[in-house]
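Derivation of every value follows stated rules applied to the coordinates shown; laboratory data play no part. Bear in mind that the values here come from a model prediction, so they are computed numbers and not experimental data. Cβ atoms are built from the backbone, for glycine too; each structure is taken alone.
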Structure 1
Amino acid sequence: MTSQTDTQGSVTTVYKVTGMSCGHCEGAVSGEISQLPGVSSVTAVASSGEVTVVSATPLDEAAVRAAVEEAGFELAGTV
């Protein structure tokens, strides 16, 4: 159940996050995940619950889960 794509030395992973309902939620989740080592881009969309993360290497899902929980939301897994 992994959605990872290697593109020119980077990995794109789409995660499903539950509980986001607005732009503030998107910012909170994006802010926490963007602090993880190797992350170059985070795009969170509250309406779909999808968070797209571009990183130098595949991220440890436990680290992503911890970042999402720190923001006050729940990681449901990858899309």
Structure 2
Amino acid sequence: MRAQLAQQETLVVSVFPGPVDTAMSEGLGLDTVPPIQIVSAVLEAVEQGIEDVYPDALSQQVFAGICQQPKAVEKQFASMLPQ
């Protein structure tokens, strides 16, 4: 989709947040970030022409882990699945 829309100069921004402080994250027991933090990061990315946004510390850590040790991240997430 990004390649198709690039032809008309449309910026497609992918956003990969960690847990956001919304009703959906209640009871997870994880640190969350306020929605405004996500919105601010996305708007900044749009202004700068950045295509991929990791708007909080957790998402940045996960991305770094995927870049450095993808199998370790895979196993970490697998351990979080219900048994």
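With Rg and Dmax of the Cα atoms in Å derived from the coordinates and found to be 15.2, 47, which of 1, 2 does the value describe? Corresponding structure: 2.
Upon calculation of FRET efficiency 1/(1 + (r/R0)^6) of positions 34 and 66 (r between Cβ atoms, R0 = 30 Å, to 0.05) from the atomic coordinates, which of the structures 1, 2 produces 0.75? Present the calculation step by step, with values, prior to reporting the outcome.
On the way: 1: 1.00; 2: 0.75.
Here the read-out was taken from 2.
With helix-only ellipticity at 222 nm (-39500 (n - 2.57) for each DSSP H run of 4 or more, over all residues; to 500) derived from the coordinates and found to be -8500, which of 1, 2 does the value describe? Clearly, the read-out refers to 1. Starting from the value 29: which structure in 1, 2 was relative contact order in percent (Cα under 8 Å, 6 or more apart) calculated from? Going label by label, the one that fits is 2.
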